[in-house]
Structures are given as structure tokens and as C-alpha cells.
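Peer 1: Some structures are shown below for you to check.
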Structure I
Amino acid sequence: MAPGPRFLLDRPVGGRVLVARLREAGWDARTLAEEYGDARAQQMKDEEWIAAGTEAGFLLLAKDHRVAVRPLEARAIYMHDARVIAFVHGDLTSRVMGDLCLKHEKAIHRLATI
């Protein structure tokens, strides 16, 4: 059986609370700080983590849906064929984001096969 999808969470996506919730549900999820170290994660531009995360095989979770329309980020998504799941409402709590991820788990995981 092939391994399941791997998820990389952008800095504002709930950090440790959300990643812990996803892991409890069996997801392979990491924060930027876990993957690249705290110092680098804090300094990474959106287009950099989009490129690096995609090249490493992650599906990306972002809290800022505008990531798809800002020119540099949109170009990084396009050029690297990134798979990005973005939450539309910036005021969502980690708990609500976790609820949404788990509610739509099948559809989210299906992105790994596209």
C-alpha cells in the first residue's frame, strides 16, 4: 500500500494545535518550523515555502486564501504544480480548521492522487 499524503502547514494555520489534531486522526502533518527549523520558517517567503514544500512532496495547508491570487505566490503555485488547501476565513480557530479538515478528509486526501 502506498503511503498517504503528507501535509505541510503554513505558519498561521494553527501551528502545534492543528498539527497535533491532524496527527491524532492519522494524518502525516508537519509545521514549517518542524520541517525547516524555527529561524528559517519565520524568514521564508510564501513563494519559497510553496516551492520547497511542493518539491518535498507535501500538500500545503494555508490560512490565507489570497495566496492563490497574489502574483508571486500564484506563480509559485503554478510553476511547481502545488496542491494548496486554503481556508477562506482568516479568523478560524485551530479547532474549527481541524473540524473542517476531518469533515472533508476524503476529498482532501484525494488531492494526493491528482
Structure II
Amino acid sequence: MTSIQAVTLVRGPCYGMCPVYRVTLSRDGSAAWEGEAFTDRLGLYAGRVDPGGFELLASFIARSTFFAWKDDYPPSGTDLPGYTLGSREVTGSSMCRSGPPPPARSIST
């Protein structure tokens, strides 16, 4: 079991119709969604996440060397949405903004 307690993905706007949202999944089974634009659900929603599914995600993030990444990566284009992937751990938190290396792209899609 990892020390990750929560995982948050924030997708920002682009010049087009990119979805803009924040989703947080927590080890305790809680899930929160906030849709801002171009999503099926706008506004705040609460739900549940399967603890086994959360642990699979947390383990994947830990194995991806996420905790060794830099905090910021320059975007690879001007019309791409910004995004932040973050995790909250027992001992603190980590995050990566904008165009992170390839492992984050597989986490966020």
C-alpha cells in the first residue's frame, strides 16, 4: 500500500472547447468533481471510488516516478490545456503542472 491519500487532476482551458474540471479521488473512498466548462456535468458533485481502484491508481503513480518529477514543465504548444496532477500523502504533497513527461499523460487520459 502506498502513502498516497488523495489524487487530484485539474484540467484547464484552451483556446477551443477543452473540458475544464477538477477531480479528486481519496483513499477513504470519497470522490469530488467540479466541472467548470465543456463537461457533461457542470458544478460540484460528490461520489465514491472503490478502495481497490484507488490503490491501483496510487500504486501506478508511485511506480511512475511521479515524486521525482520537477514541479513545472513548459507546455509543448500554445493552444493546449494546462493541467496539474497532484497527490496528497501522509507526509506532504506533490504536484506537477502543465506539460508533464509521458507517464502523466497516461495517468490523466
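Peer 1: Which of the displayed structures (I, II) returns the greatest value of mean count of other Cβ atoms within 10 Å over residues 26-33 on calculation? Could the numbers behind the result be given before it?
Peer 2: Details: I: 18.2; II: 15.5.
For this comparison of mean count of other Cβ atoms within 10 Å over residues 26-33, the top structure is I.
Peer 1: Another one. Work out which structure the value -13000 belongs to, where helix-only ellipticity at 222 nm (-39500 (n - 2.57) for each DSSP H run of 4 or more, over all residues; to 500) was derived from one of I, II. Write out the running numbers ahead of the final one.
Peer 2: Values: I: -13000; II: -5500.
Of the structures listed, the value fits I.
Peer 1: While we're here: With Rg/Rh (Cα atoms, Kirkwood Rh) coming out at 0.96, pick the structure among I, II it was computed from. The partial results should precede the final answer.
Peer 2: Working: I: 0.93; II: 0.96.
Considering all the candidates, the number was obtained from II.
Peer 1: Related question: I, II: which one has distance in nm of label points 7 Å out along Cα→Cβ at positions 10 and 50, as calculated, at 3.0? Spell out each step's value before the answer.
Peer 2: Working: I: 0.9; II: 3.0.
Among I, II, the structure yielding 3.0 for distance in nm of label points 7 Å out along Cα→Cβ at positions 10 and 50 is II.
Here, each number is a calculation from the coordinates, and none is a lab measurement. Every value quoted in this text rests on a predicted model; they were computed, and no experiment measured them. Cβ atoms are built from the backbone, for glycine too; each structure is taken alone.
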